[in-house]
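Visitor: Given below, in the form of structure tokens, are the structures.
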Structure P
Amino acid sequence: MPKIVDAEARRQEVVQAVFRIIASDGLERASLREVADEAGLAVGSVRHYFASSDDLLVFSFGAVIDRIAGRLESSMAAVELEAPDSPEQQAAVLNLLGQFLPLDEELAVDACVWMAFRHAARIKPVLAAEAERSHRTVAAVVGRLIMHLSPGGADAQQALVAEAERLLATMDGLCMHALLQPEWMTAEMCSDVLTAHLRSLAGMPAAR
């Protein structure tokens, strides 16, 4: 009796092969043939689920966005449960922001893949829609965090937007620095930078 293949499980196996290739050799190597070899499958098997390399890349970009978004939502929920200005809240915020950074092997792969796709979207129109979704997803969580740390009304909306953009830029820079210079930008150093940034938010104009 032929073995029944779980289509979603097989897609995820292929996506994981894409992630490994991007993390080790870059997005340019993630062709259908290379991915099939990495996944231990025939090219025809990969084509059964993805008609082209573009289809595979778009699906993989969406998959890494969903993984990161899921962790961010879970971490944001934990932040919202803690008492304002408590040590527990600070720890929860640091954990949330750490989801952007290559602080362990899984996060490092996701960060590398995420950055690679975002950069590729600049010259690959097929990735543009997912790049926009990526930005909106992350910006929404960062905006919620800034609002949560400075609750109130909309009088200081411009200041809050500026702080959200500053935090986004900080996270992008830290992520890139940690990927390129892991010997220097360690998990401990990332935590120190994030802690200093959070302290600077104390001077942010309060929304009333």
Structure Q
Amino acid sequence: MAIAAAVAVLLASGVLAPTPVQSSSQVIGGPIAAVGDSITFGEGVGQARREQDSYPGQLQALLGPGYQVSNFGWIGATAQDTGDIPYKKTGAYEASLESNPNIVVIMLGANDSKAVNWDANGYEAQLAELISLYRVLPSRPTVYVATPPVAFENAAGIRPTVIAREIVPIVRTVGARTSTPVIDVHTATKPFPDYFPDGVHPDRDGAALIASTVRSAIVG
């Protein structure tokens, strides 16, 4: 049975229960799974140097060889299972589970904001479920949940108001309810519209800002 299916079955059956409060001890080193959509994937940085210039690539450079950051971004992915591209149905999700991470950083929500996808209750429930699915992995990783970066005017159907007024508060609520540390990428990116040429995807400088924000959450 694939790891994703096995984890889901065990979680549903109660054999593996999500840990309600994570250890206060900081995880030092090891594999990091960067979970997300095209923003994590590095859609805006140029394909020739995507691996290095995406936010996970730059996070790796900031953290150094004691960590191994893997990019599990999937273009168009949603946290919601009812979205047009549910993250849990992608190859990136399966690969992220198999990576045996010590740390997981989840940043999903931009595509959920599209009119065709948006369901506030579904987003909240399925974001919390995704956190639980990672927490019950054999490696028992420390999970972080990040607010999406600011969206500016764009042609992709990503709705800035939904992200700012609904998604960001939901991420904070889910983080508090599940005792999951929240990384506030939204606030960090708000002053820098020039870093988002198409209004959604960060360029190299924007990805560097996200990487720095995530690093500060992980190592202080």
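Visitor: Here Rg and Dmax of the Cα atoms in Å has been calculated and equals 19.4, 68, so which of P, Q was it run on? Intermediate values should be presented prior to the final figure.
Guide: Working: P: 19.4, 68; Q: 15.9, 48.
Structure P accounts for this read-out.
Visitor: Additional query: Out of P, Q, which structure matches -24500 when helix-only ellipticity at 222 nm (-39500 (n - 2.57) for each DSSP H run of 4 or more, over all residues; to 500) is calculated? Numbers along the way, then the final one.
Guide: Numbers: P: -24500; Q: -11000.
Only one of P, Q returns -24500 for helix-only ellipticity at 222 nm (-39500 (n - 2.57) for each DSSP H run of 4 or more, over all residues; to 500), namely P.
Visitor: Right, something else. Work out which structure the value 24 belongs to, where relative contact order in percent (Cα under 8 Å, 6 or more apart) was derived from one of P, Q. Write out the running numbers ahead of the final one.
Guide: On the way: P: 19; Q: 24.
So the calculation was done on Q.
Visitor: Could you figure out which one of P, Q the value 2.9 for distance in nm of label points 7 Å out along Cα→Cβ at positions 30 and 126 was computed from? Intermediate results must be reported in sequence, preceding the final value.
Guide: Numbers: P: 1.2; Q: 2.9.
Value 2.9 for distance in nm of label points 7 Å out along Cα→Cβ at positions 30 and 126 corresponds to Q out of P, Q.
Just so you know, all these numbers are worked out from the coordinates, no wet-lab data involved. This is a predicted model, so every value here is computed, not measured. Cβ atoms are built from the backbone, for glycine too; each structure is taken alone.
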